[in-house]
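Before anything else, here is the set of structures, which you'll find just below.
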Structure P
Amino acid sequence: MKRVMVIGVSAGVGKSTFARRLGEKLGIEVTHLDRLYWQPGWKEAPAVEFSQAQEEIVQRERWIIEGNYTSTFPIREPLADTVIYLELPLYVCLYRVLKRRIQFHGKTRDDLTEGCPEKIDWPFLRFILTTYDRRKKNMKERLERYATEGKTVYYFRSSKEIKEYLKNV
């Protein structure tokens, strides 16, 4: 396990926390894609800049890249040897997003760029609600493909499975 993609069904599923803990255990630097994508003031990075940053990271011998951004999967997929997918129930994801909003009110989380204080709005919640089932189906198909390509695939569906894995890694 040298080049790891940590992806998930939704915001709030625990990708950032999982990746950070895995990185600590394995001694591998973690890249949070939200940190590359969002510039201060919640401005989107130019697509070319966002892609180039990932292209540089995947050339390293060891990496953990956390985040979905499916439009840039083709940059990470070919070089990843391990894919870890988190799929917790929708209500858990929503609860965590709301909890995170309260916990980090007016502050910037570690996995975001400075100048991007935690926020939540209706379009973001609607995005989570309306894409969850479709993403779940699409990710399942993607994971099956990864397995046939010889990648190691982990598919976690509960907090208990995640904790157990991190305890034993």
Structure Q
Amino acid sequence: MFDYLKTELDVPIYRKPILRQIDGKTFFIGHGDGLGPGDYGYKRLKKFFANPFCQWAFARLHPNFGIWLAQYFSGSSRAANVGEDQFLGPDKEWLLAYAERKLQQQPDIDYFVFGHRHLPIDYTLTNGHSRYINLGEWVNFNSYAVFANGELQLQFFENPAGQVIRGSSGQ
């Protein structure tokens, strides 16, 4: 079950961010979970669930118990992160801090594209041209990104009220 997409549909799953060149632009693309400072409880839990033995053991659980367990962890995560459905500001956004730090190591990255925050965010980084793009999510925002004519833009499907959180670190 853990390799279903790869086995059945030949869709690769990337567990870590990837670097890609597309039409002359450099993209750093990943889900975004577990990146940046803090969130140590989640990082431990992620390692636990990525462990092959733990996956094997989980597959042996009765489906009803497995679903209950997943809902329990999901619910406790939501309860612990109340209020994080809004932009927390440049000093508290872990993925923004991660992108800024990564940019110091690899200054040629044009776009950092993540989805973990579930908010549509378009933030210009301190170098003045690289951007942190968070895709948002489909259920509440109907948001997605389009790369055309050398530019990445967040857009909204049939959601005229869709709003992008924009910002800039300045220089």
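Values in this text are rule-based calculations from the coordinates and carry no lab data. Given the structure is predicted, the values throughout are model-derived calculations rather than measurements. Cβ atoms are built from the backbone, for glycine too; each structure is taken alone.
Work out which structure the value 3.7 belongs to, where distance in nm of label points 7 Å out along Cα→Cβ at positions 29 and 157 was derived from one of P, Q.
On the way: P: 3.7; Q: 1.7.
The correct label is P.
For distance in nm of label points 7 Å out along Cα→Cβ at positions 101 and 141, the calculated result is 2.3, so let me know which of P, Q that is.
Q
Here distance in nm of label points 7 Å out along Cα→Cβ at positions 45 and 109 was calculated and came to 1.7; which of the structures P, Q was it taken from?
Corresponding structure: P.
Now for a different question. Identify the structure, out of P, Q, from whose coordinates helix-only ellipticity at 222 nm (-39500 (n - 2.57) for each DSSP H run of 4 or more, over all residues; to 500) was calculated to give -15000.
Details: P: -15000; Q: -10000.
That value comes from structure P.
For relative contact order in percent (Cα under 8 Å, 6 or more apart), the calculated result is 33, so let me know which of P, Q that is. Present the calculation step by step, with values, prior to reporting the outcome.
Values: P: 33; Q: 19.
It was calculated from structure P.
P, Q: which one has distance in nm of label points 7 Å out along Cα→Cβ at positions 53 and 85, as calculated, at 2.6?
P
Out of P, Q, which one gives 41, 34, 30 for Cα extents along the principal axes in Å as computed from the coordinates?
Values: P: 41, 34, 30; Q: 52, 37, 36.
Going label by label, the one that fits is P.
Separate question: Suppose you compute distance in nm of label points 7 Å out along Cα→Cβ at positions 5 and 69 for every structure in P, Q: which one lands on 2.2?
Matching structure: Q.
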